[in-house]
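The structures come next, written out as structure tokens.
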Structure I
Amino acid sequence: MADGKNCVGTGPAQDENGHGTHVAGTIAARNNGSGVVGVAPGTKLYAVKVLDATGAGSFSQIICGIDWVAGTRADADPGNDIAVANMSLGGTGSPVGTCATTTDPMHAAICRATAAGVTFVVAAGNSGWDFDYASAPDVPAAYPEALTVTAMSDSDGQPGGAGGAPGCSPGDGDDRYASFSNFAATSAGAAHTIAAPGVCISSTRLGGGVETMSGTSMASPHIAGAVALCLGEGSVAGPCSGLTPAQIASRMRTDAAAHSAAAAGYGFVGDPLRPFSGVSFGNLAWAGAPAADTGAPTITSVAPADSATGVARSATVSVTFSEAMDAAATQAAFTLVRDGAPVAGTYAWSGTTLTFRPSSPLADGALYTARVATGANDAAGDPLAGERSWSFKTLVTQTLAPAGATIEAGSLRAGGLSSLVADDGAYLQVSSTGSSTRTTSWYGRFAAVPRDLRDLTVSYSGRNSASCSQTVSIWRWSTSSWIQLDARTVGTTEALVQRAVTGTLTDYVSSAGDVRVRVRCTAYAGFTASADLLRLTVSRP
């Protein structure tokens, strides 16, 4: 065990609780007659201390540890690069987003470390509930970048569930999910879940000797050790060598599922072959030799779908394969072209799904063709069963100016329709009413608006000779009423309003293709409203 990072205080990263010592023994205890042999005996471990002697700590301390682990892969010493991080800890976090959108600092740290090449193996938690509960998930268990480990119980080391209750836990059974183990309740959570023994686990004890503990904290290091073996033993590369963390997690889960399906009696009550409705503990891990992979991979789905129309310009292109793929070879075999010209972009992997993100938004109303050639290989080197190509078309965007205008309150002072075409300082000016509450109210009429809309945005820019309360509204034909899009006070400084219309867009387009947008302003003294721009932006297939 090498000293790594102390994020709790000063001095070496020394375990003061005993939990870390137990976990470390499960991963890498040497076969030296001490009574414990780890899953990957002799694997070099780095101690990263993020919890104190009572087992408590802060998210900031955990982030400190994650960042230190990631830093080993970016420093000048290639000999200290950490490839697998076990996290037998957790707490309640905020709703989980993606790496691109997350505002959770710990999730962001996991994303950075995963991108650096670290595979995170984490405990699912011991509350007997769903770790992926949307509003208050357990973290890091709920992060999709982690390989999350549930616990099962095995009292005799044999299949069949005939061994009786484990000695240290009479409430649990043989070959059954652990009574305390958290689980996944969503398909997203199940997609990164795997199971391992976690009941009555004997391992190294702080101060010497052997100690028995139970928990998903004890299950997680079984998987961390298995991942280490998958990466390689000694100088011999393993089947996970060269794979990304997402591909490694996929490989571990795929091997577990394949062995569960092939070996009679393997697994446990609660696994996908003996499931409970709405609950997923994952398949029991398998670290033995998998069957030789001689099958060609296939493409199971693509997005956007073939012949799709009305695809957003911000869309990405994704391809899901039947098994873990060689990332470099598969990316080299993928192309996206428009009018014969290749589209530049970046790649990302989530399990067996490749996502291509164009460097700039897709063109308006354009036809794109995506292709994956047979140069795409799976992790075993088998080429894709057959080339796949598909096409899709992006949305067509139109910008429309008013075809007419009607003044409801006030009087025309200057300008006309041509003044509304561009934001150019040429104004349509309306003088307010001369009594009671001073008011200007007028609407622009748009013609030949397509009814098969996907998006509808109203833009208005104007100013007033004095401050007034301005509203911008759109006429809803289905209810014969004005629907307010924006309200604000506008004075002598020109203000731009841009609002996307929501709801059923055809409600705002008449059967003849007409749309009305009204600008209304009120004040207690007379004023002149000056409209510089009124425009509709519509997108359709």
Structure II
Amino acid sequence: MTALQPALTSADIATRRSGAELIVHLLEQQGVELVAGIPGGALLPLYEALGRSTTLRHILARHEQAAGFMAQGMARITGKAGVCLATSGPGVTNVVTALADAKLDSIPLVCIAGQVPTTLIGTDAFQEVPTLDMVRPITKASFFVRSAQELWHVIPEAFRIAERGRPGPVLIDVPKDVQLQSTDDAALPELAPMAGAQADQAELFDLAAHMIHAAQRPVLYVGGGIVKARAHAVVRQLAERAGLPVTSTLMALGALPAGHALNLGMLGMHGARFTNLVIDECDLLIAIGARFDDRATGNPKKFAPHARVIHIDIDPREFGKIKAAELSICADAKVGATALLDRIEPMRRTLWLSRVEQLKSAHPLQTPGIHDLCSPYGIVQEVGAIAPADCIVTTDVGQHQMWVAQRFPFARPDRWLTSGGLGTMGFGLPAAIGAALAEPEATTICFTGDGSLLMNVQELATLAELGLNVKIVLMDNAALGLVRQQQELFYQRRFVASQFAQPSRFVAIAQAFGIPAFDLGNSAEPHAALAHALRSRGPVLIRVPIAATQHVLPMVAPGAANTEALDHASGFE
């Protein structure tokens, strides 16, 4: 030690941390209890510090994309930002899909990525990629940390951005040498309030209430925003008071419980014919927390053609993007629904609701094979009948996702996890693991297809290690079912690369990973076997053989109106 370097006192030593230790400390300050990830060289200082934490639990995924989806599963259940870790290079490129998925579905996520030391950036160093350049378009915000002291501001800001307003993913890129730097303790920064909706919107809500009172054939159209805002109870009160039939996007299923008299179910590409016909006849469409996605609207020029539109959304960028609204109000879904509820007089709408029932009776959802356990609708109905009312349901992406959306008896929307915007195969299993970590006492059911399960099949090892109460219901048709269906309907039955010549033996695969599994098609008493599997604790895989010729119908062809959907009456089975 030279004369120019004063000796550190015990107080100095006690108040200095490395950048890695500071990250752990700040995560603890944010109330984080679980993080998912995979270690790598550029992130080892953080993992060393993580190993000394007494409050943070690390979940070792088998792929970084799955770690991102586990964090999403936690976030979708708790409403708080999930956290995942990824090392530099291939680690962070692997997690990109989960970030893009979170961006499109508005899921709060914080990803902490390792990076090569600052002295090597730009040299094509081992496992160096330009992380921020890659993720900027698919994140709500991204940060490059140049010094450990910056972490005091960056990490709290990342959580605030991820969770406030319209939620979304945030990435923090931390070079290895920054993780090793010493930093002085500092007070957590005072964060400026985020820009949000206008404080005084009373006149706009007064006008919206007047439009609802004046309407003869109104429909309430709700999207994922009501789930993020935990607004479904208020939405139900609003619908019941104003006599509003309610249709949901894929992301908002359960906004009204299955069987509710005002519940129209899912609209759009695979919505029941009566649902789309009701919207076609409505004279007022009240959209709350929905973004008029193309899978919901079909041809937007032919969507709700006779309706005036009220659009309430927390993100003003959604206004007029696809469908012009007569009245747009920038507000949180719960704030908006509550403001309307406070202004609405009770209304019965006998004639309109009678017409809705008439359309339901004339054009119901067709569910062929509903009494056959090894059919799409049969297995979904039976699982729904056996499972607890508060079960968590995840899906992968494809035909099985739509069969579940059409038929499962959802009781609430905040226990329904699916990849809606990006449509990511491989989402279901790791999201189920994350959800089960957040709610370990719940029954978590993952509906998947053979193509989707193979995308993240390695996470069966994670599930076996954790022993979570996750039930995997695998609809196995030895094909990429929805691709095959579109090839049959729209591409002259040229089944190119959509059928597996060598089907996988999923029962054996699951058992090899340590997951109990059985084939429902080979069971002597399939109903009893299914009931036992769903009611017992712990993980299990249930294979359900499905014919590849099964279609999910109705289906709106690309560019067509929702009212022009193909269905069983069109001659398709």
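Out of I, II, which structure matches 25.2, 92 when Rg and Dmax of the Cα atoms in Å is calculated?
Values: I: 31.0, 100; II: 25.2, 92.
Only one of I, II returns 25.2, 92 for Rg and Dmax of the Cα atoms in Å, namely II.
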Quiz item: Who wins on distance in nm of label points 7 Å out along Cα→Cβ at positions 19 and 283 among I, II, i.e. which is largest?
Solution: II
Quiz item: 23.5 is what came out when mean count of other Cβ atoms within 10 Å over residues 75-82 was calculated for one structure; which of I, II is it?
Solution: II
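For the read-out helix-only ellipticity at 222 nm (-39500 (n - 2.57) for each DSSP H run of 4 or more, over all residues; to 500), a value of -10500 was computed from one structure; give its label from I, II. Write out the running numbers ahead of the final one.
Details: I: -4500; II: -10500.
Working through the options, I get structure II.
Output the label of whichever structure in I, II has the greatest value of mean count of other Cβ atoms within 10 Å over residues 163-170. Intermediate values should be presented prior to the final figure.
Values: I: 14.5; II: 23.2.
Top value of mean count of other Cβ atoms within 10 Å over residues 163-170 goes to structure II.
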Quiz item: So distance in nm of label points 7 Å out along Cα→Cβ at positions 27 and 443, computed for just one structure, reads 6.7; which one of I, II is that?
Solution: I
Quiz item: So relative contact order in percent (Cα under 8 Å, 6 or more apart), computed for just one structure, reads 13; which one of I, II is that?
Solution: II
Quiz item: Out of I, II, which one gives 1, 7, 12, 13, 11, 10, 9, 8, 6, 5, 4, 3, 3, 3, 2, 1, 1, 0 for P(r) over Cα pairs in 5 Å bins from 0, in percent, for residues 243-426 alone as computed from the coordinates?
Solution: I
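Readers should treat all values here as calculations from the given coordinates under stated rules, not as data from a laboratory. None of the values given here were measured: they were computed from a predicted structure. Cβ atoms are built from the backbone, for glycine too; each structure is taken alone.
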